[in-house]
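Trainee: Please go over the structures that come below.
Quick note: the coordinates plus some simple rules give every number you see, no bench work behind them. Just so it is clear, the model here is predicted, and its values are computed rather than measured. Cβ atoms are built from the backbone, for glycine too; each structure is taken alone.
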Structure I
Amino acid sequence: MLPTGPGAVLELIRTGRATTRGELIAHLGWSRVTLGRRLDELVGAGLIVSGGQLDSSGGRPPERLAVNKDAGVLLALDIGGSHTRIGLTDLVSNVLEEDEADIGNEDGPDDIFEWALQVWDFLLARVGRTRADVRGIGIGVPGPVDPRTGELGAGQPDRRWEGVRVSRYFEGFDAVFALDRDVNVHAVAESRVGWPTYSDLLVVKAGIGLSCAIVSGGRIVRGARGGAGQLSAPRTGVDQPLRELQVTASGAVVRDRLARDGIAARTSAEIVALAQSGDRTTEEALVEMGTRLGSALAEVVGILNPEAVIIGGNLADAGDRFLSAVRAELLGTALPYARRGLVIEKSRLGDRAGVRGAALIAQDALFDADRVDRLMAERTERADRSVGAEA
């Protein structure tokens, strides 16, 4: 069935696929009267505004329509193993304020969200906003999220996170809520903002933990219970069960190796600093990690045949030797057809990928077409009741 509600109009405008009346009619096949009615609803609700007039080759220049980005704010949180980034964006995910701290999954959910709420209040005050202006909250967590229940699934890096319903920490907000694995959140940002011309990607987040996301046909592949993309370490014996790759290739493994040599590095940022200073032990450990990661990705590349493999997370900034080790092992191991034309590069968004991605999933939830249709119908019903009462 063809869409007929204002939500479809808003979706076309916010994604940039159609931003003038003519383009909208061409996409939707509606009459000008029907489109005009839907646009009036969206303007009346403060959801869209005129973005000015475009150049014209003759006649009246067309009006460009845009989401009213200043009609509220979004809260974004990217929780890592040892480092967390937090942000405040407008309604189209432009970052207004952000902050970060060496706090992460290992500190447990209570400490993380207490800190996050305090920082958000500070950032809101800096831009002259309050919690009443928050329209959406997007959060990335380092572990599977069950899409059916909204709870964090089994297999979390820290058992304290298993079964946690993160939304309960935000019950005082009148805002939509979106939650996903941190690497999926990164992948949303990389696919839409960093690498928008690529439809099929593997996105790796390399920090104290290690995780992988799959983008197929421009969409995140989450799997039945939110666990798609978990890479396995090679088995060392026939009877050994599969283990996650991060037990043999991650920042935590690098950290433990450095500790055995008497080198202190608690966070992924500290590992990066050591590598950038030229510390040989750190570089060797990162090369070993990169080689193991490249080997594990080779089989995935053969199965999924992506256009590109994008390496993000803090360790992507550890220097060329780490990325070169991933690239050399992956291209040297993958099947010839799978590696043909394969791009293997560092994230284009760097440390902003998590905040941008978290804001984008919040934006998706806020402007979901069915949700917008329901809100507009309720608004019209209230207006009709008000007119009837006055009569």
Structure II
Amino acid sequence: MRGLWLCLLALAATLSLAGPSLAHTRSETHSSWQIQGPAVTMSFTVPDLEAQRLVPKDQTFTVQTVAAYLTKHLSVTAEGKVCPLARPVRPALAVGNVSRYDFAWNCPSANKIILTDTAFFELVSTHTNMVQIQTGDEFVEQLFTKDETSLQVGGEESANALKNASFFRYIQMGIMHIFTGVDHQSFLLGLVLLSRRLRDLTFVITGFTLGHSLTLALAVTGILRPHAEYIDALVGLTIALVGAESLSMNSGKTATVALATGGLLLLMGLGKLLGLGGLPVLLLVGGGLFSANYLMVSGHLRDAARLRLVVTLVFGLIHGFGFAAGLLEMKLPRERLAELLVGFNLGVEIGQLTLVLTVLGLVALLVKLGMRLPRRMVTDFAASFLVGLGLFWFVIRSYA
């Protein structure tokens, strides 16, 4: 009964604090820009779900309505002067549930070209525009958000914001990625909960480091580019799994926790087959089988530390793609990719160690002050909180 109340209390706290996580909910458009000297062309892809926001609910949008709206919210300037449209916006044929609009601008100069996109941000504050920009032989990916609606792509000042950055700047970026990433912080908290000894904590942190270092390098160098929405959802699942493992260890109800976790994922897979959206069926089924088997195996091992080294390596692979997402928003200097990766990884490790040591230091201080609480009560509450938070993120991001 105590465990039930802890779970309910943690779930309530999760829902009250999880509002910021809605920033991961996907309201997206896509645009592809080509810049050849003073000529700028762009294709803007709009899902019907986004286009419908432009008209009242009882009306159906038209391509003319969307084209007029985009014309007002998309612009290009060069050396501070507005680039005029070379021709009216051309709505292309709609494919499936999306439509495309083609733009062309003639700028007075090829220097200091600034691309601006303010579309849909006043309607959905968390909206993002996934941007691909090709300038000559150079190809980069960026994001337009409510806080970043303009991007300079012409002239020496904007050739590469990170090209002249110091190695310590790369380290700082890695540190801040940990300190500003609530999901990564939550996962690290889960690793601390699972580790009863310093050796256990060393194993899991090592596995996590190896995993995220590998996929961070693969993603940033362009060898692998997984779907960002899949990674966002799987990061939430990893948080729920470390919390679930802690609960199964404390309660001894390994089979129940494993079947519940695997069953939820298989149920979501069935929903996908019935057309309810979400992640791909194979991903959900595979995730369900992996989660159930991992929880069953770890719950019956006397010393699961070495198993966790392998499993946290897998989890690190997922989080590494999450780390890469932050870097891929920037215009990365190819000639300094190795230095950037080393510095960013070093910063991530500094951030991780700082966070873990701070938590351990705080616990030691409370014990020294005589404010020690029963370990079982504390770990059950924290683990229940992580399960609730991780599942909330996983489900929201899966169906966003």
Structure III
Amino acid sequence: MKNPNVKMAGWLAACFVGLVMLAQPGRLMAQAATIHGHVQNPAGQAVTVGEVRLTTDKNPSAPGAKFEYTFPIDGSGNYKGTDIKPGTYIAGVFAQGRNVDFMPAPIAAGENKTVDFDMTRPEYIKNMSPADRDALEEYKKKNTEVTAANAKIENLNGLLKTARTDTTAGNFDGAVKAMTDATTAKPDEPILWDTLGDAQLGLANAAFKTAHDSKTTDPSLGDKYQAAITSYQKALSLDVASAKPSPDLEAAANNQLAQALGHIGKTAEASAAYEAAAKVDPTKAAMYYFNEAATLLNANDGTGAAAAADKAIAADPTKAEAYYIKAEGLAPNITGPNADGKFVAPPGLLEALNKYLELAPTGPHAQDMKDLLAGLGQTVQTNYKAAPVKKK
């Protein structure tokens, strides 16, 4: 049986995004028969909103056609009707009040009838208007592109997860391989370059530790750190230029970039990266300034270390280690002995020493702080108590 003339304009596009359900209760019949089936649109997707109607009219698309039964289509594209009187029916799919497909449906007494509506069938496609066929082909094309894009994203997410797991486990070579593949596949994604940088920095730090512990030199260290630097810089440039920059990513990438720069002696660039991290994420400024202070202290820049420590202290006055770094940075500026045989502390040193002891009276540097105070002729307070543990 050929399909009656069905007006498709408007429905085809609508069926891809959702249809309006018009459900009516079924009717109880003396001779019980049932019908069920599945409905899918011309794109091969389940029609999840609409209804299936049964009629004995010869022309179900006529304006005056009467329908004896109406059954809703569920969210999976299935429908079911019960208690149907035997008869020679035509079953029709209705969406948004329009008849979009018909199938013959003779039902015998007690029968459990299956009637599926597959609108991908050639005769259905053939009867579509040229405009609707064009719309269908365009949809299929876009859907194919979206499917391919989703598959690519799924693969990248898998590589990202693998790299993070490997980095945490210390398998830096595996992490670098995974993220090299990821950045090759999608070179415009900041998070991929940032994660690659983390893996490369882990690899460089591991090589540094091995050389340090074995008291040897590793001529490849510079290249390893430079690889991480390049990846972090790529991540930052892409994120800054993106439509929705991520402050979290930029802060973390700048912090890691600074660590890599510090390892190859580029302390000025490292300081700039730490400052950028603190600026983009002020909530973690204390940590970034402290890292800057530690990097500068390790580079024997005591003045710079003390200045960075002051910034860390301003952001978090309770961070004891920041006072330690400040004291270490200022200590080389002690002068003397003077005419009285005393050594003179530079401005801020005594305050830093005492504040450290106040915050961490039993801390790892407490004895050093006490010794320095004594050497400066200062009375060392002994009534400091350990700070109370904060309740969780």
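Trainee: If you work out distance in nm of label points 7 Å out along Cα→Cβ at positions 76 and 180 for I, II, III, which one comes out largest?
Mentor: Working: I: 1.2; II: 2.9; III: 4.7.
Comparing I, II, III by distance in nm of label points 7 Å out along Cα→Cβ at positions 76 and 180, the maximum is at III.
Trainee: Here P(r) over Cα pairs in 5 Å bins from 0, in percent, for residues 292-371 alone was calculated and came to 3, 18, 25, 24, 18, 7, 4, 1; which of the structures I, II, III was it taken from?
Mentor: Numbers: I: 3, 15, 21, 17, 14, 13, 9, 6, 3, 1; II: 3, 11, 12, 16, 14, 15, 14, 9, 5, 2, 0; III: 3, 18, 25, 24, 18, 7, 4, 1.
The structure behind it is III.
Trainee: Now for a separate question. Given a value of 228 for volume of the Cα convex hull per residue in Å³, calculated from one of I, II, III, which structure does it belong to?
Mentor: Numbers: I: 191; II: 163; III: 228.
For volume of the Cα convex hull per residue in Å³, the value 228 is produced by structure III.
Trainee: One of I, II, III was used to calculate helix-only ellipticity at 222 nm (-39500 (n - 2.57) for each DSSP H run of 4 or more, over all residues; to 500), giving -12500; which? Could the numbers behind the result be given before it?
Mentor: On the way: I: -12500; II: -19000; III: -17000.
It must be structure I, since only it matches.
Trainee: Going by relative contact order in percent (Cα under 8 Å, 6 or more apart), which of structures I, II, III comes out largest? Could the numbers behind the result be given before it?
Mentor: Working: I: 17; II: 24; III: 9.
Greatest value across I, II, III: structure II.
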